[in-house]
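Enquirer: Below are structures written as structure tokens.
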Structure I
Amino acid sequence: MVPYETIEEAEAALGRGLSVAEKVWFKYSANKSDFLLHCHNILFLCFFYSLASLPYVFIELHRPNKFNKYKIQPKVENTLRDMIKCYKYVIHTFVLSVGPLQIISYPTIKLLGIRTDLSLPSVWELLFQLLVYVIIEDFSNYWIHRLLHGPWAYENIHKVHHEYKAPIGLAAPYAHWAEILILGFPSFLGPALVPGHIVTYWLWFVLRQLEAIETHSGDTNTKRRP
């Protein structure tokens, strides 16, 4: 929560004028606790998962034949019923698994120093932190994913993710609740090691979700070999 009642008070305390972005942030966050701001993450996950998946749902249902050459498995179709089932399962898992984790992880977030103050990150700071997060997540996710393909982990956890034989964007986070939590660790590791502003934290998890949806879309930007 921003410790000022008005923008004028904030500018006087900081000894400078606020940027447009900082004024917007002040108006949004001034009356919200840090805990509430932290819990926004689950809302963003659900919202952007729903929004970003819609184009892929439309493409899957109304794909012109000439675009089948870009589909990795053109002979396998996912019905609307399949996709609704997938969506309901993912939202259910988000709410019942990620939601409680968001709540109990709040003290850790505060301890790590992820801040909510008026000093928003510069563009360069934002880009640098996101780059670090990508590198850390990509490396750690690779090794954890490999472990999930081990005999016990695959049979008891990871095989849920492979129920959809032909990938679709909606199925990116379709997984056993334990896998959702396990693979959340690589995404959280970057912000834990290089903490920044909560806006960066939000943006990182949104971008990570969008990237997962795109890579699970079942399409490629190059023509499939016959």
Structure II
Amino acid sequence: DAADECLLWSEAQKYYANILNPFSPLVKNKIDEIVALNLPIDIIATSHGAIWRDNPLQIVEKYYEWSQDYQEDQITIAYDTMWEGTMKIAHQIASDISRLSPETRVKVFNIAKTDKNDIMTEVFKSKAIAVGSPTVGNNILSSVGGWLEFLTELKFKNKKAAVFGCYGWSGESTKILRSRLIDAGFDVVEPEIRCNWNPDAKVLAGTEEIAAALNER
């Protein structure tokens, strides 16, 4: 009751998304147990973090909501780029999503320039994501590879994903991204953008198919 409400809930959700999400089934079961005890709870004072005095069960109710494959009408696009081609595809996908579904919130992040915890909080809120990387040394960029490791650890469920990327020679990035996202528990849609060199208007026209697939119910 003494903290800024916006900051409080933002940080609470960020903590849940980046720390507790893998344990969501345990969180839900434990809350069910506590509620069944019908105990009067006047204050929740954790060993670290906020102390909940005013309506302390409000954070319990939020944890319960977040523990059940939480998502909002949001799509998050995360990428890294070498010569801005993959970046152009990312922003075109975002533009197409906004045009096809104006009510859907779209957020775009460069993985190399954004705190990974901030991106994961947005992934937590999203119904779908799109991940992009150019091909480098028959692989994806190391920044994207490390980010995908963290994504896998968080065990998100019931979310769609799409892949995209540019290449100069061999073009393995989209295949690798697809495999890694499937391993992370995402339902990866069939449409993708695999672009030789920088995208032209014809390539960018193909992003609408990705946008539509991510928005399908």
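Derivation of every value follows stated rules applied to the coordinates shown; laboratory data play no part. Since this is a predicted model, take the numbers as computed values, not measurements. Cβ atoms are built from the backbone, for glycine too; each structure is taken alone.
Enquirer: Kindly point out which one of I, II the value 5, 19, 19, 20, 20, 11, 5, 1 was derived from, the read-out being P(r) over Cα pairs in 5 Å bins from 0, in percent, for residues 128-175 alone. Present the calculation step by step, with values, prior to reporting the outcome.
Expert: Working: I: 5, 19, 19, 20, 20, 11, 5, 1; II: 5, 20, 27, 24, 15, 7, 2.
Of the options listed, only I reproduces it.
Enquirer: Looking at structures I, II, which one was FRET efficiency 1/(1 + (r/R0)^6) of positions 72 and 120 (r between Cβ atoms, R0 = 35 Å, to 0.05) calculated from, given that it came out as 1.00?
Expert: II
Enquirer: Taking mean count of other Cβ atoms within 10 Å over residues 168-175 for each of I, II, which is largest? Each step should come with its number before you reach the end.
Expert: Working: I: 24.6; II: 16.2.
Largest calculated value belongs to I.
Enquirer: Right, something else. Compare relative contact order in percent (Cα under 8 Å, 6 or more apart) across structures I, II and report the one with the greatest value.
Expert: On the way: I: 32; II: 20.
Structure I comes out on top.
Enquirer: Suppose distance in nm of label points 7 Å out along Cα→Cβ at positions 16 and 144 works out to 3.1; of I, II, which structure was it derived from?
Expert: It was calculated from structure II.
Enquirer: Right, next: When mean projected area of the Cα convex hull in nm² is computed for each of I, II, which one produces 14.8? All intermediate terms of the calculation are to be shown ahead of the outcome.
Expert: Numbers: I: 14.8; II: 13.1.
Here the read-out was taken from I.
Enquirer: Okay, next question. Taking -19500 as the value of helix-only ellipticity at 222 nm (-39500 (n - 2.57) for each DSSP H run of 4 or more, over all residues; to 500) derived from one of the structures shown (I, II), identify that structure.
Expert: Source structure: I.
Enquirer: Quick one: FRET efficiency 1/(1 + (r/R0)^6) of positions 40 and 136 (r between Cβ atoms, R0 = 30 Å, to 0.05) came out at 0.00 when computed from one of I, II, so which one is it?
Expert: Comparing all candidates, it corresponds to II.
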